[in-house]
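Multiple structures are listed underneath, in structure tokens.
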Structure P
Amino acid sequence: MPDSLVIRPALPAEAVAVAALHRRARSTYYPDGLPEDGVDWRARWQEAIMRPDGQVLCAVRGGGLVGIASFRTPEGGADDTVKLFQFHVAPDRWRSGLGTALHAACVEEWRANGRREAVLEVHVDNRRAQAFYARQGWIPDPRHPPAEDDHHLHLRFSVPGE
């Protein structure tokens, strides 16, 4: 079936497509446009894809990349904790169930790798993502309450057991 969803590890050769999807998705929650941060996102994504201590999953439908998720053990984090660094769905695919399927694939990986908790930071202006994470069971992280000058909210997720 050509339009079936496949979620699999990203390949190093896909770093350009991953970076492009990342840019399209991120630009939606910056009212004045995506700020130029000087980061070579293609190189960053290639590095993330190749990291031995992390994983990048990609969602492919109809031969095209439609979602990405990047996670690994956070610096100084416990062995049973994973940090979701990036999670993006192509804006033209929002509200299609794709994000829920990609999130479920992440949870499956975390459980298989013995992770009990997941953490993430979400931009304070990204209300759509905050609502998505709440529907998936993420809650505000009591260990990292909102700081007045921080542009991110810290969320925590309990990985369900089998």
Structure Q
Amino acid sequence: MAVRLISYSYRFAEQIFNSRLSLKAEMESVVYSACSDLSLLTRPDFNKILDEKFHECGWLRQAPVFPDDVEAYAKLDFMKDRVGVEVQFGHASFIGIDLLKFQIASYSNLNKIDFGVYICTTKNFQKHLRNQYGLNWEGSLSFEKVRNYLPHIKSAIQVPVYLLGIDI
């Protein structure tokens, strides 16, 4: 089975991302290349593979959300050309924290990013990895959950978010 990417555009994020097609293509290429061997994709290993591949393409790792003089430890997983990225394969309870980082780093607050990209897997992808390779993806956040969650927090999260789902 082939991996495919699905997306959901919150607050016109896709239109903004399409104005930076080379960056969008680079990100998609990174995700596809990280999925070259599905049997290796435990949650921690998938994070490590993506970390290496994003870094190889010049993305800043663990970009601080707050200025250096503020003692706060919130960091975006990756950042490049005013695009913040969060990769989440953990528990659904991280949704709010991750999205809040985008809001804080956005043009409406600290002006570090124009929009955020939230990368997660679909329920179908998780099921495939569990059934085909015996990998434990139980309890992981899913694309579907984030897609359903975003419209309900529109007053709190005003930054555009491009939700990218890894599917099969």
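Just so you know, all these numbers are worked out from the coordinates, no wet-lab data involved. Model, not experiment: these values are computed from the prediction. Cβ atoms are built from the backbone, for glycine too; each structure is taken alone.
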If distance in nm of label points 7 Å out along Cα→Cβ at positions 102 and 126 is computed to be 1.8, which of P, Q is the source?
Q
Once mean count of other Cβ atoms within 10 Å over residues 14-21 is calculated for all of P, Q, which comes out largest?
P
Between P, Q, which one scores greatest on distance in nm of label points 7 Å out along Cα→Cβ at positions 78 and 94?
P
Here relative contact order in percent (Cα under 8 Å, 6 or more apart) has been calculated and equals 19, so which of P, Q was it run on?
P
If distance in nm of label points 7 Å out along Cα→Cβ at positions 54 and 142 is computed to be 2.9, which of P, Q is the source?
P
Determine which structure produced the value -9000 for helix-only ellipticity at 222 nm (-39500 (n - 2.57) for each DSSP H run of 4 or more, over all residues; to 500), calculated from the coordinates; the candidates are P, Q.
P
Comparison of P, Q - label where Cα Rg over 2.2 N^0.38 Å, for residues 30-117 alone is highest:
P
On distance in nm of label points 7 Å out along Cα→Cβ at positions 46 and 150, which of the structures labelled P, Q is highest?
P
Given 43, 43, 30 as the derived value for Cα extents along the principal axes in Å, which of the supplied structures P, Q does it correspond to?
P
Distance in nm of label points 7 Å out along Cα→Cβ at positions 22 and 70 derived as 3.2 - corresponding label from P, Q
Q
